[in-house]
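The following blocks contain the structures, represented as structure tokens.
Since every read-out is calculated from the coordinates, none of them should be taken as a lab result. Computed from a predicted structure; not experimentally measured. Cβ atoms are built from the backbone, for glycine too; each structure is taken alone.
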Structure 1
Amino acid sequence: MPSHNKPEAVLFDLDGTLVDTASEFVTVVQQMRRARNLEELADQSIQSVVSDGAAGLIELAFNCTPEMPGFDELRDEFLNAYEDQLGSSAQPYEGLRVFLQELSLQHIPWGVVTNKMRRFAEPLMTAMAFAPPADALVTPCEVTQPKPHPEAILRCCSLLKCEAHRAIYVGDHKRDIEAGQRAGCYTIAAAYGYLGAGEDPRSWEADKTVSSSLELTTFIRQLIQ
């Protein structure tokens, strides 16, 4: 983003970018495996597929894919158990809570664009108690096509009254960066998020790649000065 084009809004993916929710998914997966007398998995192996959602976690934990018998029952059990865990151990990544307050003081709105269903995204954001709260939250429930389609990002920009090319979008998955690029945003890859085994976020060709949330906030501060 050229220095003369100060960003007018900052948008974040949710899980693995704004909030570290991995511990809650780990708890649910291990709980479901113990209930079936299965050995626990390595926590890191669970974290690496969090971005793949319930389907990816169920496949990892039970070798069961959506077209297989029993998948729907496992998914429903997983989602209900996750709903019980929601907000219990998740935390915003280091430095982001204060950074969001700084954005507000500079009158720069911020929003969240996530593939997490509103059933889970909204109570999670409430539990995180960001002050001020997000100016916009866009989930798959409000759009016809989720990321990597740009519709959700464009909707968020519209809600924030910001043209997409004047917004920053931060995400920890290739689909986040693709969606941001297709929308016309300045994209930042959060390499501190939930990367798959052997995945290199530099290959996503984001405008910027950061290795920590503190590096992220330092970089955006430079852009908005």
Structure 2
Amino acid sequence: MNQEHIQPRHERVYLHPLPVRIWHWLNALGFLVLIVTGFQIRYVDLMGLMSFETAVQLHNWVGLAVVANWFLWFIYYLFSERATNYHPDLNPKSFFQRYFLQAVYYGWGYFHGAERPHKVRPSDKFNPLQKLTYQFIMFISAPLTFLTGLMMWDVQRFQGLIDLAGGLRVVNTVHVVMFILFVMFVLVHVYMGFLGKKPSSHYKEMVTGYEEPHE
């Protein structure tokens, strides 16, 4: 048979195990509730979705659930071979080259049918931009949000820690800044979800666990 007429096989890749998918959708639901209640608490005079007291209670309890979910995620990856997905690239030259190529792909290449610069594998499913973003969100932003939220949840109990951090205003400011970053992350994350082989591809992956093959 003529080799030119042999079509290459494009096998599906199992990227997202069931525990990761369950964690992802629980986290998404938790983030949505925290964002809505956060806006309700901050702009109580502009929003009337629920009472201030209800928003605070819901925000606090869902926040604790998201913290518990974060620990489940951390423990899972700590003892999983897929932890390599979050390992940083310690070669600055390699990292910035790949970072630049990925940025060019998102800004120009995707819309012109260019090939993806990052080859997705179960042990390395995040491209450089994704990896840097998730490292910041999961290891810096999320813990800061949890800690500052906990301090404001019971000011009297954590007064010493609040004073050590610079006072309640500093704690509140850090919490609000992290909240803004989370909102931005969610909006970009939802948008990037449409940049698959088809607009629904990445969302389907988070249901089935399999990445659709790219021709």
Structure 3
Amino acid sequence: MPEDITSSKVFAAALTHRSAGKDNNERLEFLGDAVLGLVIAQLLFEKFPHATEGDLSRLRAHLVCKRALAEIAKQAGLSDVLKLGSGERRTGGHYRSSILADSLEAIIAAVYQIRGFQFAADFVAQLYTEQLQQLPEFNELKDPKTRLQEYLQAQQIEVPNYSLSKEWGEGNDKHFQVECAVLALNQSAQGEGKSKKKAEQAAALALLTQLRTE
């Protein structure tokens, strides 16, 4: 990283969590998120000239999610240079995924502010070199319910039926069990989750796996 960036006040702010002082990276996170989204969108647009808008959107979401950002931040050693308040340090804030992801976005914003868009775009492309070479298949990024429906439609089979089988627990500890059934095939599978939606997705994935292994 060039010295004019690393020695700047804006870069120092990018490394500073709100728990450590007033000049922190909260506003920079906002800008960095926008820059990152645009750069990744451009890279994917050029890399996949025949991909649909939906496929590109899912790939972008996969690359800019907090989990992906945190992993890149860890690999770059960002945990070692973050400035946190004493409370955050005691609770392991240096390694918390949300803090790492937000800080990386702030750094991208700092690079953009100091050197401009093209330098920031090159910086992001370098950060994402490995991820861009190991992208999942488009279909893998679709949720299980969509994948199951497309699998059945390709064979001209009616869409599956979802029904609540069981629910237990209270408040934040509530769980649901859903059955996903394809009547035409006499096949069904169960799925569990902390919401009906998550349980349906789990059931769809279980049934899709079941159908593909037969």
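Please state which of the structures 1, 2, 3 yields -0.36, -0.44 when log10 I(q)/I(0) by the Debye sum over Cα atoms at q = 0.09, 0.10 Å⁻¹ is computed from it.
Computed on structure 1.
So helix-only ellipticity at 222 nm (-39500 (n - 2.57) for each DSSP H run of 4 or more, over all residues; to 500), computed for just one structure, reads -17500; which one of 1, 2, 3 is that? Kindly include the intermediate steps, with their values, before the conclusion.
Numbers: 1: -13000; 2: -19500; 3: -17500.
The value was obtained from structure 3.
For distance in nm of label points 7 Å out along Cα→Cβ at positions 54 and 78, which structure out of 1, 2, 3 has the highest calculated value?
Ranking 1, 2, 3 on distance in nm of label points 7 Å out along Cα→Cβ at positions 54 and 78, first place is 2.
For the read-out FRET efficiency 1/(1 + (r/R0)^6) of positions 30 and 182 (r between Cβ atoms, R0 = 41 Å, to 0.05), a value of 0.65 was computed from one structure; give its label from 1, 2, 3.
1
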